Structure I
Amino acid sequence: MDFSIPDDLIALRDRTRAFVRDVVIPFEHDPRRGAHGPQEALRTDLVNKAREAGLLSPHVSKTWGGLGLSHVEKAVVFEVAGYSMLGPVALNIAAPDEGNMHLLEMVASEAQKQRWLDPMSAGTARSCFLMTEPHPGAGSDPALMKTVAVKDGDDFVINGRKWLITGADGAAFAIIMARTIVSGEDVGATMFLTDLPVKGFSVVRDLDTMDSSFTGGHSEIDLKDVRIPASDVLGEVGQGFRNAQVRLVPARLTHCMRWLGAAQRAHDIASDYARRREAFGKPLIAHEGIGFQLADNEIDLHTTRLGIWHTAWLLDQGERASAESSMIKVHASEAVWRVVDRCVQILGGMGVTRDTEIERIFRDIRAFRIYDGPSEVHRWSISRKLAKVG
């Protein structure tokens, strides 16, 4: 493995870093940044700025207006974009759109790409991905999926309920996962595409959550006799779970990239504070109780970055890297949480105020240990593989 960064990628990284510092961070106190994420008007302003800077949708192939970054190249760019939690929103690389764009590029027909991928990669449309369900439906165990799509002539009719659906409020289209019944037989899960609004698709409520980074927040959705033409099946009927892995494996990794950038931001704020703030006759950083916490931050940030790059390299080599994706997701989500938790402690009273961005990063980054598979589920998956060895 070659961890050196080529000159053109260094230039892109530095350009992205400067854009986030000079353009995006000043928007962090914009009143349109609310409890349910950046409002659409703020997202539009940020996207327009990134478009002007030539940084919009860098992960998308050049065919669809992006820069066609590899996974390793994304690791470099997404981290510096994540230095502000508004950075991924501006570059159009935030969840769920980033993962949905990847999925559409890999699985959708050309007609579907023209209809749904093109406006999303241009930053003029948002999407949502409907998989998770409330009890007793599918959460960590997708086999429990209760949402059902029944073949009816040339259409499928979908009924069910989804929740914790990121970005549904205001989305231009949805990707819906449902168990599929054809001629009375359950043929497995299928993904369906549909424009929004559509009859029978309703946002029951916007959930009040501790995080606030995603445009449109998180919603509970009711699906009642939602009719979707068979031509709008994404991929093949019954191949929904297989296609979900096309999306979820790299999406876990890009979450790690973005949150690493946010943790780096918190660490930089805490380090600067520890160098300036004095107590008991010397700067805080000169006290081992503080200096050692910052040293542990450096260790966690460094090892997480290496893990991300290694997993990204495997994906670029064509490896499936599902186990590695699970491992780095667990490691990264827990490591960046430790980093930001230490930063709150280092800032003391200021750490629990909104005088710095750390308080917001602290609240938002906690959820990363749960979504895209909680740490316990990934550990269980890894241990099951170990049980088969020997």
Structure II
Amino acid sequence: MAPVVRSLLENDLYKFTMWQALLHSHPGALTEYAYTCRNTPAYPLAELHADVERELDYLCTLSFAPDELDYLRGLRFIKSDFVDFLALFRFQRKFIVAKVEGDSLSIVATGPQVHVMAFEMFVLYIVNELYFRRAAPANALEEGRRRLAAKIAKLRAFGEQPACRHPFEFFDFGLRRRFSGAWHEEVVATLAAEVPQFFKGTSNVYLAKKYNLVPIGTMAHEYLQSYQSFGVRLRDFQKAALEDWVQEYRGDLGTALTDVVGMDAFLADFDLYFAKLFDGLRHDSGDPVVWGEKALAHYARLRLDANTKRLVFSDGLDLDGAFSLYRHFADRTMTGFGIGTSLSNDVGLTPLNIVMKLMHCNGQPVAKLSDSPGKTLCKDETFLAYLRQVFNHPSN
């Protein structure tokens, strides 16, 4: 059977942008990333262990192709020295260990951050595709195509309604939890062909290159979390991370992620300086309407026109949720909607809720204090308590 991974380019754009920024600012950071499954699978994931080992072995033989490097070099925010690094890059098998723990699968990547941080997406979509190769009935793709056609019909009907001040735009964020690589590609290609007026890009760089789409993404939680260990006062880690991002990208990639220690703590750090320099904000936990209203109120307090900013929503969205948020906000600000699992894994089966998160950096724990119960992830309760105290964050 064909390997799951088709190319090292088949990663989310924000992995490359964080990778470049951290290579330039903290190339010596040592980290640990751990995989977790948050829901109950149809069969024990431990049964995939041998197949996962084989896929990881194969992943570590791959390198970037010359045309892939040329594509990355053509993105104006990707710097030449980073592409030169990628030309030499190989995943090192010694840095990642997969093992069985009861019925569960344990996967941990440990080593220099610039050598292990990119494992995340590959691990997640390897586990997903292996799982669904065994769990899916023969008619899964038939059901997926029926549902995709219904989504396209819904988009066209939505387009016939009166528009808000700003247009409706959505993106594919479905790489990590997709049903399969082939189905993900079919979904993206179909949306690009059928509803290009709404579908504006994908986080999957491989598919963006193949279908001449805009690659979408800026930063994820691991980027900001890393700064909890980078020698600045803990209270100042968000400001340090945002400042380094500004210096790295000089006006490009201007969407900031807000929920590493909660929206209120983020806005306390997101002063007029950052609010002017960043194009907008991304939501990934908590009530999206409450979050968006807080963002608009913050821009109003700073006397900034929110119509020049963009709010990007990306937390478990489907089209109906995106339509509702668009109607609520798009007369007051630009919006964007990153839709993941409900595009790339809507074939009538229950998706796996799997993540692979940064747990330690430079020998100390790091954490996200989510605005959604159940999303906080850290095994060190002492550090979590300290982080909550520093940022006055409620327990969840």
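The numbers here are math on the coordinates, done by the rules we state, and not lab data. Model, not experiment: these values are computed from the prediction. Cβ atoms are built from the backbone, for glycine too; each structure is taken alone.
Key figures for this structure:
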item	result
Test item: mean count of other Cβ atoms within 10 Å over residues 248-255 calculated as 16.5, pick one of I, II	II
Relative contact order in percent (Cα under 8 Å, 6 or more apart) - highest-scoring structure of I, II	II
Structure (I, II) behind the derived value 18.2 of mean count of other Cβ atoms within 10 Å over residues 112-119	I
Structure responsible for 2.0, with distance in nm of label points 7 Å out along Cα→Cβ at positions 16 and 360 calculated and labels I, II on offer	I
Comparison of I, II by Kirkwood radius over Cα pairs in Å, for residues 40-127 alone - largest value held by	II
Test item: mean count of other Cβ atoms within 10 Å over residues 8-15 calculated as 14.0, pick one of I, II	I
Computed 0.95 for Cα Rg over 2.2 N^0.38 Å - originating structure among I, II	II
